[in-house]
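Undergrad: Structures incoming, each one as structure tokens.
What follows is calculated from the coordinates using simple rules that are stated; it is not laboratory data. None of the values given here were measured: they were computed from a predicted structure. Cβ atoms are built from the backbone, for glycine too; each structure is taken alone.
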Structure P
Amino acid sequence: MSLAEAAPWSRVSASVLQSIGLGRLVATSVDEYVQKAVALASDAEERAELRSSLRARMTSSPLTDAPRLARALESALLQAWTARR
């Protein structure tokens, strides 16, 4: 669960959840966060599904695609270098 606020760490956790297909666990207000937390705490089946699927979600996400990350970084650095010339 994440409460997406102005703080960088809350945006990072929200981004990670979005990237692994769990955007439904991101709240944009304290009230929404509490509502989602209570719902998740009350649903043992959903918690079990999340627990059993997290590793697969993470390994199949763009977050663990090192070659893709390297290409994106290379492209960004090249763009920055070209713009600086």
Structure Q
Amino acid sequence: MLRTTKIAISLPKDDFTRIEEIRKKLGLQRSAVIDIAVKFWLKSIEDQELIKQYEQGYKKKSEDIAELKAMEQASAEAFEEEGW
């Protein structure tokens, strides 16, 4: 069984009202809505960290002109082969 923890939160009244309207239309429980929102938020934090790591790595080692020209040539040849 999935272990859960019960929490109490405070939200601005307008946000609560909007959440209630939408969750009722979707037939979701409040806990499910909060779970979806938290998972979405956690994923966005993870994605931001991955983007930051990518950008830092790219700054350390970006492509040089020769690599870019080679990729451009390979792309052009691939499109020609496929009849583009």
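Undergrad: Which structure, out of P, Q, was Cα Rg over 2.2 N^0.38 Å derived from, given a value of 1.99?
TA: Q
Undergrad: For distance in nm of label points 7 Å out along Cα→Cβ at positions 49 and 65, which of P, Q scores largest?
TA: Numbers: P: 2.5; Q: 3.9.
Of structures P, Q, the maximum of distance in nm of label points 7 Å out along Cα→Cβ at positions 49 and 65 occurs in Q.
Undergrad: Moving on to the next point. Could you tell me which structure in P, Q was used to calculate distance in nm of label points 7 Å out along Cα→Cβ at positions 25 and 41 as 1.6? Can you show the working numbers first?
TA: Working: P: 1.6; Q: 2.3.
Clearly, the read-out refers to P.
Undergrad: Shifting gears a bit: helix-only ellipticity at 222 nm (-39500 (n - 2.57) for each DSSP H run of 4 or more, over all residues; to 500) was computed and gave -25500; which structure, P, Q, did it come from? Intermediate values should be presented prior to the final figure.
TA: Values: P: -22500; Q: -25500.
Structure Q accounts for this read-out.
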